[in-house]
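What follows is a set of structures to go through.
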Structure 1
Amino acid sequence: MVEKVLVTGITGFLGKHIALKLLAAGYQVCGTTRQLDRAEEVRDALRPHLSAEALLRLCFIEADLLSDTAWAAAMPGLTAVVHVAAPYAIGNPKDPQTLIRPAVEGTLRVLTMARAAGVMRVVMTSSTGAVLQPGRQDMQDERDWADPDAPMTATANRASILAERAAWDYATRAGMQLTVINAGLTLGPPLDRHFSASVGVVRRMLRGRDPMVAMVGVALSDVRDVAEMHLRAVQRPATIGKRYIGAAGSMTLPDMARLLKRAYPNRRIATMVAPRWLVQVYKLWDPQIAAMMPLLYTMPRLSNLQARTDMDLTFIPPEEAVTAAAAWLVNAGAV
């Protein structure tokens with residue numbers, strides 16, 4: 001009998017890649033979306049990469065993280081739930097609850113509905129923002145937690161921290177089998193033009209929008225690795241009860257810009273490092289820059305040893321994640 005997995009947020013950049021991995025591995029996949037008319041968008045994105053038979057194992061259900069409607073109907077017969085859906089923004093919204101409430105309430109709703117249906121296995125997407133403590137120079141790993149109440153914690157990271165903590169608390173009380181994948185800034189090739197804000201960072205560089213680039217260090221993931229980690233977590237009981245850092249390494253934005261400039265020398269890609277005072281000025285009207293201020297002149301150091309050991313994973317280098325995203329954007333005419 002074919003095992004069935006529910007993927008929340010299947011219309012997203014990562015959600016589509018996870019669905020692709022699961023379908024290619026023989027699973028039946030049911031994806032949740034807030035708008036059922038986006039189902040064909042997902043099928044179109046996956047069609048070039050899958051057989052007709054695999055696509056027949058894909059179904060959809062309309063569900064919202066802030067509503068109980070339809071979740072109970074989505075749960076019966078599942079092997080596992082892969083909870084990817086979460087609000088995300090690189091900038092800080094005026095009302096933090098626009099990110100925090102759906103992240104926390106949505107996560108608890110998914111876990112509660114799964115538990116009520118007897119579905120005990122959940123793999124959840126979180127962020128390295130829930131791990132990293134800005135300013136630390138030593139190596140950090142899955143034992144570390146970021147502080148949601150630190151003054152400079154970006155709203156998206158705060159939402160990730162609170163949602164993941166809520167998931168672990170509930171899973172412990174309810175006896176659920178939870179695995180969490182903590183992804184970094186996730187790049188790599190999109191499957192269609194509905195890509196993420198993270199890929200938008202590369203597009204912004206390719207478009208030459210900024211005259212200079214801030215000295216910001218980020219943990220980088222390739223979407224193909226992160227999707228593979230979700231698949232292997234579903235398949236491997238040894239991952240239950242653990243967090244996994246899904247970042248291949250770290251890179252500064254200037255290094256990313258220089259990498260892109262070498263690949264596309266005819267594009268106006270800024271590589272000059274912006275002085276601190278100028279970044280302080282730019283943050284006043286650019287929410288993306290404002291959200292990156294805690295990372296200014298920092299370089300995150302994260303160990304992915306646990307993922308390499310438990311999942312037998314060989315990570316795609318950060319440089320390839322950057323260039324693969326850029327190549328897709330250029331070839332698709334998306335810049």
Structure 2
Amino acid sequence: MKENYAPWAIDINSFPEQGGLRDQLKFLLGFVLLAPSGHNSQPWSLKIIDKSVEFWVNKDRSLAKSDPERRQLSIAMGCALENLITAADFYGFSCDIVYFPLNEEKDFFVKASLARTGSTKNDSNHLIFSIPNRRTNRGKYEDKILSQEFIEKISKISNSETEVLLITDKEIKEQLAETVNKAQIESMDSDSFREELSHYVKSNFTKDKVGMPGFTLGLPAPISLIASKLIKKINMSRKSKKQDDALLKLHTPAFIIIGTREDNQIGWVKSGQAFERIWLIAESFGISCAPLASGVQVGDYHKQVREVAGVTSTPRVFARVGYSKMIPRHSPRLAVRDILI
């Protein structure tokens with residue numbers, strides 16, 4: 001296995017039971033870094049301070065042009081935090097979470113204080129097993145009704161702060177597909193957006209630890225070698241509109257929308273936590289998932305999504321879910337040593 005994919009091979013049974021607390025927390029970070037992020041930018045740096053794990057922004061890997069308000073960054077941080085909470089729970093740790101502990105330090109997102117209050121769980125159904133198996137599937141999904149048990153589980157994630165909706169109605173889905181694809185085309189009209197994105201689109205043979213190899217976008221190897229240059233110069237979403245419409249209207253049985261009651265950074269982080277938990281649950285049911293950020297990130301399209309879908313909060317996460325026979329490859333990852341500061 002190439003070094004840039006090695007983090008996915010984490011051995012859940014290798015937790016250092018006899019090691020010191022720092023070694024145990026460092027082991028947990030191996031699950032944190034497997035979280036999803038915009039362009040697979042992995043915008044986090046982590047500190048271990050005594051009994052705590054701190055989540056800091058790595059400015060070199062944040063998307064300043066496409067995400068100036070840090071919404072997608074905040075959601076990614078929430079996904080990473082949820083991985084920590086999930087892994088910590090499996091190994092018997094409780095987590096006390098403080099969001100933005102220092103008001104004057106905007107790059108310090110989360111402080112998670114951990115205490116081992118139990119032993120490693122003997123539970124083969126625990127969501128920790130979904131973490132190294134989770135992947136983004138941008139391909140076609142089967143025309144198959146989602147598991148009722150899955151639907152019931154994710155519905156319980158809605159609370160006073162975060163709203164979760166599953167959209168399966170054909171007419172509503174078609175309207176949402178139109179909105180999302182319009183938003184995607186508009187985002188790709190921006191020269192600065194495409195320029196930034198081009199740095200994160202890699203060839204299928206890349207040794208880089210950050211970014212998206214062409215195969216994650218459905219590109220064959222020869223095209224992946226020139227994809228970065230093409231994206232920088234051309235709005236590929238205009239070229240692929242017909243295929244994108246078909247993918248969302250004909251090959252997507254359901255959309256998931258996550259809204260936040262408080263449309264601020266803490267709300268976005270919590271939306272990310274909810275999204276990662278849903279994604280891990282989906283993986284445990286053999287259900288594929290792929291985020292579609294443009295519809296809730298670009299301009300005022302989130303207002304259209306809210307109106308069409310009947311969301312009562314502000315939608316900030318949008319994704320497609322469904323069953324697929326294809327198992328896509330993982331994207332690259334930084335190692336623990338690369339993100340630990």
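With FRET efficiency 1/(1 + (r/R0)^6) of positions 48 and 176 (r between Cβ atoms, R0 = 35 Å, to 0.05) coming out at 0.45, pick the structure among 1, 2 it was computed from.
Label of the source structure: 1.
Out of 1, 2, which one gives 0.75 for FRET efficiency 1/(1 + (r/R0)^6) of positions 120 and 136 (r between Cβ atoms, R0 = 35 Å, to 0.05) as computed from the coordinates?
Details: 1: 0.50; 2: 0.75.
Attributed to the structure labelled 2.
For structures 1, 2, which has the highest computed value of FRET efficiency 1/(1 + (r/R0)^6) of positions 56 and 96 (r between Cβ atoms, R0 = 25 Å, to 0.05)? Before the final figure, lay out each step's value.
Values: 1: 0.05; 2: 0.85.
Between 1, 2, the highest calculated value is found for 2.
Who wins on mean count of other Cβ atoms within 10 Å over residues 40-47 among 1, 2, i.e. which is largest? It would help to have the intermediate numbers written out before the result.
Values: 1: 16.6; 2: 22.8.
Result for mean count of other Cβ atoms within 10 Å over residues 40-47 over 1, 2: largest is 2.
Relative contact order in percent (Cα under 8 Å, 6 or more apart) computed as 19: which structure among 1, 2?
Working: 1: 19; 2: 26.
The read-out was computed on structure 1.
Coordinate-derived values only; no laboratory data. Everything quoted here is computed from the prediction, not taken from an experiment. Cβ atoms are built from the backbone, for glycine too; each structure is taken alone.
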